[in-house]
Structure formats: structure tokens, C-alpha cells
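Please find the structures below.
We did not get these values from a lab; they are worked out from the coordinates using the rules stated. Treat the numbers as computed from the prediction; the structure is a model and nothing was measured. Cβ atoms are built from the backbone, for glycine too; each structure is taken alone.
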Structure P
């Protein structure tokens, strides 16, 4: 059996040429999306073909290995990625079909005093942050986008708003899986990395509510609601810093999201926003009927799916015995042709040749379990014609959700196939190693690696899997604290997720704009690059005496 060991500089024995050739598939993808405005499926298919050609002829990967890499990536796109997204959208669909979502909207309306801008911040930033903390992998974008749509926010605005909002909690998403992964692959301590991320991410997170308000209602909205956005953003950020440094980095986003939401509710008891009706007119949203007075039972049932979601994920992730039991069911499948064929420089098989299939530990299963329980509870608690949901209707809603995903399924499968071909052939690593050849200035560029990795894979966890070890090696060689650059890889991924094709496809599907990924990309690309530039400056200054005090005193 033949083997393949990825090389860093296979093109003309030149790292520069290898990196230049290795980035071509990404350039093809983004140029087709942003310049030629093709459908994401078309761009993904073209980029995948280019990546396979580059892998075979540029990076000397056997043709069968390149094709098999694509199949493993496609499988990962189906499970767990699409599994999670479909279940997340289905759970939301159950609340709509049952009629309970209208009550949830009334609750947000009550808290926000009828101001849709307040409701949008609560949903996209606070509630979305909680979902990211528990599920991640696109679920927050899918759920909050559909919720904003139901409130009347226009599709394109809803998609851009939730994508920007999703940047704040990504570093600590899915119970801080990105940080745990980075520690495992770099050999550093997760608590140390998490503490530094907790001194980087909040510097961006406090600003996100202002950006959301600007996207929703422009400068006038900021003038009218800046006290609320300031309080929510600052409290969220302070909670992130405190929890990551003094409590538990795994629970950082849960604590920050709950603090942000609680502060918003309390603040709105004393702060009465102005211009709510005018804002609706500017946003092209009709004024809804006065919120119906809800009984305690109706409030409870409207909130039940999301309270249950927190409980299910909390138990599954935070109770060691349960987490270990679920994890034990994961299937480890040696991918045919790759399990023993992909090797390192010493000829040892790489772990990447084994496909991990999470049966019960996947957030998709936990969302499915939540949805089944919600269906049962809602069917038992049906009352008259207004609130009805039978198990048969729950199954029909699941089928409708899968049909609705349509082109997004193909897009996500193609994008993940692209990522795996680039990763397994060495294309991504060549680009990363090239960026690492900048000596002390590497700190300035270290977030770019996380940005690239997350933009390609759609996952901050995957970006850390790609580059955490590289960040450690490069930083050590350059005389920089490796904990700083590994943390920067994580934080860089936060703003990279904003332009991830996977997330773009999820957002476009959730707001019923299939094929409009390129339009959404143009709306968010500038913000992603701008936030990345700011982060690069922060990380560089943290590597110098100017801001080194921010990360000093950590062990």
C-alpha cells in the first residue's frame, strides 16, 4: 500500500511558491462568490476541483488520496455539521408550528418595551451567545436568524446581524471546545490559553452590540439606544474576562450570555428607549399588535424549549459521568485508503485518517433529544386550535426542514470536502508556515492563521486543530510567548467565522435566501477584515512592553 506524507514546501522546494499555490483554491472560492457572484454550490464545486488538482500536481498527493480526502470531508459535513444545523432549525420550527413562538415574541416584546432593536440585541447577542456556548457549529446562526425573521427583520439584515453577533462568543463556544483542542495539540495548558483569550476576545465583544445596532438602525439607532448597548456589551465582556481568568474557561460564554441577558432585563426596567415606532418605519417593519397578556403557563411553555436546551446541554457537557458516557459511544472509523496511507515524516499514520462519528455526544443528538421532548410536551399541553402539535406534525416539520435546507446541504458538503483536501494535502499548512516566517512580527500575523482556518472550515475548533501546534513552534522560535499566539489563533477565528462559507450558507438558508451567500459575504467582509486588523494590533502590542502587562502574571 502506498503512503503520502504532506510536505510544507513541495512546489519547487520553495515555501513561498508552495504557499502561493496552496492558497489558490481559497482565492477561487472567494473570487467566485464576491466578484462573479456565483451560487455557493458552484463556487464550492469549482474550488474543490482546483484544490484536488493542486493537491495532485502541486503537492504530489496521489489522486486516490485526494479524492478520498474529499469524501471524508463530505462525511464530516453531513455528520456532525448538517446534523446539528438541521436539528437546530427543526427545534425552532416546532415552536412556530405549535404557535408557541408568538408567545415567545410577546415575551421579548414585553422586555424590550416593543422596541424591535432591543429585542434583536437580546436574541442575536445574548440568546445567540448562550446557544453558541452550548451548541456552536452553526446552530446559533440558524436559530437566531429565523427568530429575527419572525420578528419582522428583513432577510438580508437578519442574516448579517446574526453573523456579526455570533463573533462575540465563538472563542469559548461549545463549552470552550476550541481552547481545549488548542491545548491538546500544542501541549500547553488550556487554563492559560483560556485566560489570555479572556483578555483578547472581550476587547472586541463589548463593541459588538453597537455594531448590531448600527446594522439594524444606523447612527440614529446608536444615538437612541447607546446606554443599553454599552451596559450589555461591557457586562458581557467583563463576565467573559472574569470567568475565563478566575472561574472556568469552559463556562465562560454561558456565564457571559446569562449576565448580559439579566443586565439587559434589569436595565430596561429603568431605561425607556425612544424612537421605537420611527425605527420600525426606517427598517420597513409594520407595528405589531399589542402584545397579548400571557399567563404564567403560556410564558413557561414558550420558554420551555430553550430552558430545556440549556438543561440538556448543561447535563451532557458539565456532568462528567454523563459526558464520558456519551463520548464513549463515538465511533472511530478508519477511513478506507487513508487510515494507514496518510503518514507523518517518520512514516507514522496520522490521526486525521480516522473519522470520528459522534452518535450521542454530538450537539445534533442533544438537539434531537430536546426536540422530541418538546414535541411530547407540546402535544400533551395542546389547547384548542391555537396551540396544537402532534407527534405526526413534529415528524412532518423535520421533513420540511430537510427539504428547506436544499442547496445548503450541497454547499456545506462541498466546502468541508474542500477543507479536507487542503488540510490533508498540506496546502493549508504551507500557507500557515509561510506566515510564520516573519520572526518577532509573527505576533502581528498570528491571528490571521486562525482567521484563515476558521474561514475555510467554519470552525474555530478546526482552525486550532490546524494551526495550534504551528503557532507554538513558530512563537517559540521567534522568542514570543506561545500561549499568546495560540490564544490569538483562537481569537482570530472569532472574526474568521463571520465570512465562513459554511456559516454564510447556514444564514442564507435560515432566512430563505438560497444562493445569496455572495450578497451576505459582501455585507460582512469589511467588518471581518476590520476587526481582524484591530485584533492583530492588540496581539502584537501584547507581545511588546506596551501591552504585555495585560497577559503578565499568568502561569
Structure Q
């Protein structure tokens, strides 16, 4: 949190400066008001006699209003920029982790961190931090003035002032723990609710929909109870601080009243007059006001610290992620020397936390326009190798050289299909593509007849995750997106798995056209027809690559 504050220091100083100016304007306003009242009451002064004092009061009020506006603007700018910095770091971090490592985290929890927890940082930087400085400077200035007017009243203010920060800190520690628990609860609630929504069809089939509603309601009530606990602590802290401030002001008022009446003969009480007594009495509430304002914003600090715990756990790299940063830099250097579509892996190793080495060390060079097939038993690392090439995960050792411009196309067994029309799904990769281009891509992917029979044509509605399409049709739709994509490198992970023989033939025909277009294809597969398409076939065994030499007949058939 200190690191984030360093980036917004000018706005932070602006908020403090404006707040200090508002405090000085308040001092001038109260002094001028006490002088005007004293002159009117003691000397029966006319309006013309006190015109300067009245003008000074008006000017001080105007300056105070402008300074408070400036403090609010600077504070909001400070908080806004911190949120932008933190969100940018989180997005970069999510990109570094990639979809593979993020699979262990719930998407709803990540969304809660990106939105709710980042929003909770704003109050800490826009209000609490500037007010913490003002709560030390402004009362000190007022204390010096009161000490000059009456040192006995200043001593009482000096005694009462530390009680407010003391109780604020004691109550604030409990509030911070409650805020941390509250953020954890809302993250769990987000994931719990999203899981139930995603599985509502399955829950209805098994007659568990009502039970799921009760579970969500129970979790929501738990979050409500936690929120009320946090609010109770906040209200308690405000009540305690208001009590001590009110008692302190009352004691000062009693002292001034008794001193003016002559009942107190000790110390400087005999020198009290209407001006000094009224000035001190007007300054006493303003003396405690910065501390009271700080107490009001203290829950912003507790909320920010509670949010920071979760954000730090996401931003800090794990032990097995220490090496990839260096590999990423080497990747960028290597990719500049490669033409689009080419791939070069040099001494690559991949490990996951808590597991032995998955891949490596291995090296591989794939030229642009080449078709390479990867074979091996399930769990041998074929998908991990494709994920390395795609940049979804970073290697622990070695370099992955890939020219990522203009793009890399990815096709696996479960293609992404969004809710929308057929054209919407195709334009994910080519937003400016014409309807004719979309139809051509669908024809190349083997969906020409399906499109002709669809009543809505390109405007045929599709549900999320491909509702409205069979598995093979969804796979061919994803293949059509590859045809539309400008990508020169295409990575395919078991593209024909779980397809019927007829659909397999359509997909393989589409892949054949794709290979003939000059694109680079790297395919993880078990299908003989796809292996026959490949110029080279590699087997992955115990994390190592070994080339499979095919017979002359197979190479001739491929040619």
C-alpha cells in the first residue's frame, strides 16, 4: 500500500495542502468572529466599526469552502489513480498466470477482487491518508493559539486529545479483522452463487433447486450478519469518539464560563475576557474536528487493509513462478528473429507446484507452413506443450520463441461459444468481416449445408456453451473462426476427440484445407488421418520429445 501511495504523491500533497488551508481559514474566521462579538458587546460598536471583521469572516468562509472543495477533488483523484494502478497490476498478473494457473481460482472470486476489493482501496487514499496528516497538524496549530490565549485551557485540550486516537486504534483493530472476514465471505458467496447458476439445469433434474436456493439464502444471511458486525464496530467507534469530544468541549466551556464569572482564581483565569474566552470556546470543537473526521474515515483504513490481504495473495508470485519472468524476456528476444508462424523451443522445462517435472528439457523448431503432430498417452504433456507455445503458461526453464503477431489460433475439444447469433460468434476473431466472408468460412469448415438449412442464417441464435449446436457443429464453428482469423500459427488440442465418424471427416477435411492455406499447424492427436497430414510426428514420453519415423508409403501418401 505504501508503494501505491508513492505514485500519487502530488495529489496526496494537494489534498493535505488544501485541508491545511481550510484549517487556517477556520482559525481566521473564528478569531474575526470573536473580535466582532467582543467589540459589539463590550464597546457597543456599530456595523461600520466592525465592517473589516465582517468582511474578514466572509473571506475566510469563502477560502474555507474553496479549500475543502480542493481537498475533496485532490483526494478523489488520488484514490482514482490508485485504483487504476492496482487494477492494471491485477490484469497484468492475471495475464502472467494465464488460463491454466487461473483454473484453480474461481472466476467469481477473481471478479470480486477486481471490483469490490479494489474499490475498497479508494477511501484509504482519498480520505484517510490526507486526514491522518491533517489530524496531526491542524490541532497543533490550534493548540499553539489556545496556549497563547490561556495555557490552562490548552493543557486540558492536550490531555483530552490523545484519548481519541487511542480508542480509535483499539476499536479499529477489531474492525480490520471483521473486514478481512467480510471480504472472504463475499468472495465465497460470489463463487457459491455462480456455481449454482451454472448448474441450475442439473440441480432441477435431480430435484435440488429448492435446496440450492436455501443454501444461497443461508450464505447471504451469513454475509449480512458479518456486514452488520462491521457496522456495529464503526458506529461504536464513532459514538465513543463523539462522547470524549463532547465532554472535552463541555469542560472547556465550563472553565471559560466560571473564569469569566470570577469563580476561578487560579492561573490565567483572571486574564480571561470576552474575546479570548469566546475565541477559545469557538476553537475547542474545531480542535477535535480533524480527529473526529479521522475517526469517521478510520473504517476506510480497516476496509482497505482487509482488501489488501486478498490482493497481495493474488499479486505475489508463488515459488514455482520465480523463474518464468526471466524466460519471458528471452521469449521476446527469440520471437523477434522468427517469421510469423514459426516456433522455436530451446531447453524448455515445465513444472507445476507440488508435482514433478511435466516437460523437458526439450527443444523443437517448427518452420512456417509446417504441419506437426504430437502423440502420446493421456497425461504425457501434449496439452501442456501446446499451452506453452500459446503463452498460457510460462516455462520454468528455457525459452519459447513464437512470433505472436498477427495472432495465434487455438482450437481444443471444448470451443468457446457465447450467447448471441452465429455471426456474433464468428466475429469474435474478425469484427469487420463481411457476411460473405462468414459464409465462406462456414463452408470451408463443413457447415455450408447446415447454414443453408438454418432458418435464421447468420442470425441464428446460439446459447452459451453452444446450446443449439451439436458437439461436432460447435467444433466446426470454432474451425470456421480459425479460417477467419489472421493467425499464421494454429494450435489444435485433440480436435476430433468425442466426434462421430461423419463429423470427424468434416473436421479433418477442414484441417486439410487449413494446412493447404500455408498456415502452421501443431496438433495434439491420436487420429491416424491427422498424423498422415503432418510433415513430422513427435511422441512425448516422460516429458521428452522423440520423432517418429514413418514408412516411405506413409510419406508418399501424405505428399
Structure R
């Protein structure tokens, strides 16, 4: 395929513009470091806690509306075995932000934490916190791979560039401006990226509807009820467990995502953090509408009337690229270029958040508290930058494998859902939880998830839950096994914590067995000091 030179020029201009905004924001970050009462690392991680509501809504929305969200939603609606009813991304992410605003924003922001792992460090100490970083880090790398794979597929269709080149260039741009500016660069570039996504994707819809190759979508919804290509999709009772599992995975799993708390903790107050989450929930849902429409129109299009021809994308194994294919073959060429810009914007707006997420947790909760307690602020700044680079390169390498965008999207959230979410619920809302329960819950959640198998990673299931099926030699679990792992972990943390507490207090368990020193009598167990919010002290 020949390179689309005009389209390439437009994308280059867009990337250069984003770089300039990132550089401008990095200068703003440096000014904030001089005027802010907090530390330089606090400015990098949470923007000095003075991100406005408007910018907060933009950057929160842009983080959730990534390449996986846009392309994954279109892929699911287009796929004949799924359809609209399986497009769980928009409602799940809206629910996620509503729950985050109502229940999690206040307890996190009121304590002035810097990262999601801070409450664990204050209650359980450094060693257990380090083990929680691992699933969070893997999740961020998978998230980066997911959104880069989405962009690589899109650029290969519309611009004629190889996926490897597209992925490498986009990763380099995102890494660079996150590297130099921290949250300020991430937030202000997100504003431009979200605006570009919103305008370009919604502009595409009328042209798709009027395409000669697309039939009347309302007629197709009724005429094709017996046709496997009906875009509405079906949900059989046997599939209900899988549907509910994936819905809960995306709706609840992202509550354990550091990028969410980075936005919450960057707000000037708890109330502002709650408003940011609730407002972003509505915008996130609206941003899913173009992907749903594009997937639906592509499913009823007569591809034989386009230059793409037959067989259609689903039969060529290109369902994951349906959004760029629809823009390329069902809209004017100039409009497809706008489409590639929207996907590029979505990718970078989510990738920069994932990069800063991992870098913040490693620097604040591992390097500063365990490896180098006397590290200077300059040293911490460079640790953040190096971590951003390493996570970006790891995600970029994984993106070259080209797995299903939707599959990577789900996988990136699974570890958060099964392992970190129950831990976070307990540490915030169950004061009796202790490290004995936390360790047991961690092991239970991880083991149950691994023993359930994972086709993408080639891990065969040991536990076969009711309703499992074998399709093309691959075993698929239709039981909500992820939710089962999460609930078992949650119950384990609570019951073991309470049992151990009663056992030691009632002297049913010898004090000598308290190896971690949680219940030693007449000894005050040292804990990390709660963070002090300089902005609150000044106010």
C-alpha cells in the first residue's frame, strides 16, 4: 500500500502541535515548582494540586477515552457474535467515574495522598506495598500496548505506514512530553486531544450515514433480527455470566487505576475532585457514541460497493481495525485523515497517563521510601523520567504483537480488578483490615485468576467453571470467574483480618506468632506518617 502523503503531513502537524503544547506545559510546571508550597515531585505527580475543574474533566475523560475505548467499542459492535449489547465500555466507564466520585474521591483527596498506594504504605508498610506495585505496573504496560496497537492498526489502514513505524513514532512523542512536563504536560495536551477527538469523530458520522454502501440502519436493526450480522447483537442466557463479568471488570476494575487518583489528587479540594469525576462520567459516555455508530454502520455496509471489496473485514480477521476501515472506505479521503488524528489523540491522551501512573507509584512508594530514603528532589525527578521511558518501551514492545485491541483492553484491567480493588476497598473502608488478611487476600485473588487460565497469554485453565466451552481448540470461560476471584479476595481479607485480630486480642493465638508485629502488647508499632497537605495548611 502506498503511503498517504497528505494524510501523513496532517498527522505530523498534529504531532508537532502536541509537542509544542507539552513543552509549554513543562515550562508552566517549572514555574509551579517555584511558587508551589509542595515539593517538585508533588508538582510532577499531582500538578501541585491546583488543576482546575475544567482541565480536570478534560484530562480525566481523555484518559478513559483511549485507543482501546474507541477501537474496542467499534470492534465489538461490528462483530457478528457480539453487537451493541456487548459494547460495555461507555456505560461501564461512566459507572466507574460515578462510583469514583461518590465513594473514593473524598477519602483519598481529604488525606492528601500522592498516589493510590499511599494508604497501603501507611497501614501495611513498604514490603507489601511493593507487591501491589507489580500488578499495577503490568496493567499499565498492557494498557500502553493496547492503545499503541490500536493506533498502529489505524495508521496502517489509512496512511499506509507499517504498524511498527506508527507505534514507534507515537510512543516517542508521548514519552517525550510526559518525560519533560509530568502531569501539567499530560493535562494540557489532554485538553487539545479531547477536543480534536470529539470534533473529528462526530463529523465523520453524517458522511458514514450518507455513504452509498450503507443501508438504512433503522431498517437493518429490524430486518436482520435473524441475521448474524445484526448490529444490535444478542445476549443468550448462557452468555450472561461472561457479559456481567466483563461489565463489572471495566466498571469496578478501573477504580483501582492510579490514573484515576492522579486526577482526583490533583484537584484543589475533595468537592472539586468529586465534581470532576461526575462531570467526566457524562462526557466519557457521550464520547463512546461515535464508535458505536461506526461499528453499527460498518456491520450493515455492502463492502462490495467499496474499494475494499469482498470478503468483508470480519471474514478477513480485521474486525479489530473496523473503525479505520470504515473511515477509509466509507467516507471521503480527507475525512479519514481526521479520523486517524482522532485515534492518535486518543492514544496519546491515555498513554501519557499510564506512563505517569507507573512512574509516580514507583518513585513515591518504592524508590523514595525503600530504596533511597534520602534521595533529593532532583534525583526523584530523574527517577520519574527514567521510569516513564522504561514503561513506554515495554508497552511499545508488547504492542508489536498485534493482539485484539478489545482483548488487551480487558486484560489490562484484570489484575487491578482481581487483586488491587479488594485491597483498596478494605484499606479505605474497613479499619480492621490488617496485613495478615491483606497477604491472604492477595494470594487468593492471584491464584484464582491464574488458575482460571488466560488464552491471550497461552495459560490453560486448571479450574473449569460451569458453562465453559472449547472453540477452535481454545477454552473460554463463560462463568464470571474474574468477579469470583475479586469477591473471594475481598472476603478473605476481611475474614482473615478479623479472625487474626480476635485471636490475638483474646489470647487464642500466642503473641509469639505475631511475626509482623501488628498486635504486640505495649509496643507502638511505627507507621508511615500521614501526608500533610501544604495547600490546606496555607488555607
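Structural remarks
- Read-out FRET efficiency 1/(1 + (r/R0)^6) of positions 231 and 455 (r between Cβ atoms, R0 = 25 Å, to 0.05), computed value 0.00, structure in P, Q, R: Q
- Structure responsible for 2.2, with distance in nm of label points 7 Å out along Cα→Cβ at positions 463 and 503 calculated and labels P, Q, R on offer: R
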